[in-house]
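Undergrad: The following blocks contain the structures, represented as C-alpha cells.
Any read-out appearing in this document is the output of simple, stated calculations on the displayed coordinates, not a laboratory observation. This is a predicted model, so every value here is computed, not measured. Cβ atoms are built from the backbone, for glycine too; each structure is taken alone.
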Structure I
Amino acid sequence: EQHVKELEQAVQAATEKVVKESKDREKEFMKKTEGIVNMLKDKLNKQKEKDQKNKDLLKEAAAKLEEAQSKSAGNEALQEELSKIKQESATECNMLNSKLQRLKQQLTEKDTELKTLKETDAKRNQDLSAQTESSKKKILDLESKIKEHEEVVKT
C-alpha cells in the first residue's frame, strides 16, 4: 500500500510538472508571438504613415506641376522635371503599397500561426488530462488488485 501511494505521488508530481512545463512553454511562446505580432503591427502602421506622406507628396507634386504648367507653358525643361518628380513619386507610392501588402500578409500568416499553436497546445493539454485520468484509473485498478491479493493472503 505504501508503494502504491508512492506511485500515486510520483504520477501526480510528474503530471503536475508536465502541465506546468507545458503552460510555461505556452506563456513564453505567446509572449514571443505577441511581440512579433506587435512588431509587425508597428511596421504596418509606420508603412501606412510613409504611404500617406508619399500620397501627400504626390498630390503636392501634382499641384506644383499644374501650377508650373499654367505659369510657364513654354518652359519644357521645368515640365519634364516636374513630370519626372511625379513619376518617381508614383513609383515610390506603388513600391510602398507593395510593402504594405506584404506586411499585411505577414501579419495574417502570424495570426494563423498563433491560432494553430493555441489549438495544438489545447490538444496537448487535453491529451495530458486524458493521460492523467488513465494513470489514475490504473492506480485504482492496482489498489483493487492489491486489496484482493491481501484478502487472498489472509485466508
Structure II
Amino acid sequence: MSKLEENNLRYQLNNAIDNVITERRIINKLHNKRHRYPKIPEFVKLIILPMDLFDPFNKKQTDIRGTSVIRKLYKSFDVACIPITIPTEKDSPKANSIKKQIEIMIKLNSSRNFLKYYGISNTIDTLIMIKEWAELGNLKEVYDNYNISWNVK
C-alpha cells in the first residue's frame, strides 16, 4: 500500500469516527429530552399526544393569555393549553383535588354551557390541561370588557 493510499484511508477512517461521535451526541441529546417529559398520572383517562397539538394558522395577539395559557389547534378545534402541576404522590390532597376537578369537567362535557375539557398532554418539563378556547376570554374578562346588561348576565 502506498503512502498516499494509507493517508487517504486514515482520513476516511477519521471522518467516519467523527461522524459516529457526532451522531452519538445527537442521540444522547434526544434521549435526555425524551426523559424530561413529566409522567401523566394514572387517574387521567383522556391523554392527548403533544404531536396532535398544532399552532393556529391565523395567529393573533390574543393567542397567549397571561404568562402561560396558549391557543393551539387540536382536531381542528381551538383549544387552550394550560400548564398544571400534579403531585406524583398518589394520595396527596392536591392530586386528589385535581382528580375530582377532572372528573367533574368530564361530566360537564355533555353540557353546552361549559367549556369542553379535552384531556391532559405533556410537553418538555410541563403537564398541560387541554380545554376549549374561549375566544372572548374568561367570564370576568367578558364582564369587564363588554357592556352587558345586568339582565343578560
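Undergrad: Using relative contact order in percent (Cα under 8 Å, 6 or more apart) as the calculated read-out, with 43 as its value, let me know the right label among I, II. The partial results should precede the final answer.
TA: Working: I: 43; II: 25.
The read-out was computed on structure I.
Undergrad: Moving on to the next point. Using the calculated result 2.8 for distance in nm of label points 7 Å out along Cα→Cβ at positions 42 and 58, pick out the matching structure from I, II. Write down the numbers at each step before the final one.
TA: Numbers: I: 2.8; II: 4.6.
Structure of origin is I.
Undergrad: Given a value of 22.0 for Kirkwood radius over Cα pairs in Å, calculated from one of I, II, which structure does it belong to?
TA: I
Undergrad: Something else now. Using helix-only ellipticity at 222 nm (-39500 (n - 2.57) for each DSSP H run of 4 or more, over all residues; to 500) as the calculated read-out, with -12000 as its value, let me know the right label among I, II. Display every interim value, and only then the final one.
TA: On the way: I: -36500; II: -12000.
Clearly, the read-out refers to II.
Undergrad: Which one of I, II has log10 I(q)/I(0) by the Debye sum over Cα atoms at q = 0.15, 0.28, 0.33 Å⁻¹, for residues 66-113 alone, as calculated from the coordinates, equal to -0.55, -0.92, -1.05? All intermediate terms of the calculation are to be shown ahead of the outcome.
TA: Working: I: -0.55, -0.92, -1.05; II: -0.59, -1.02, -1.06.
Matching structure: I.
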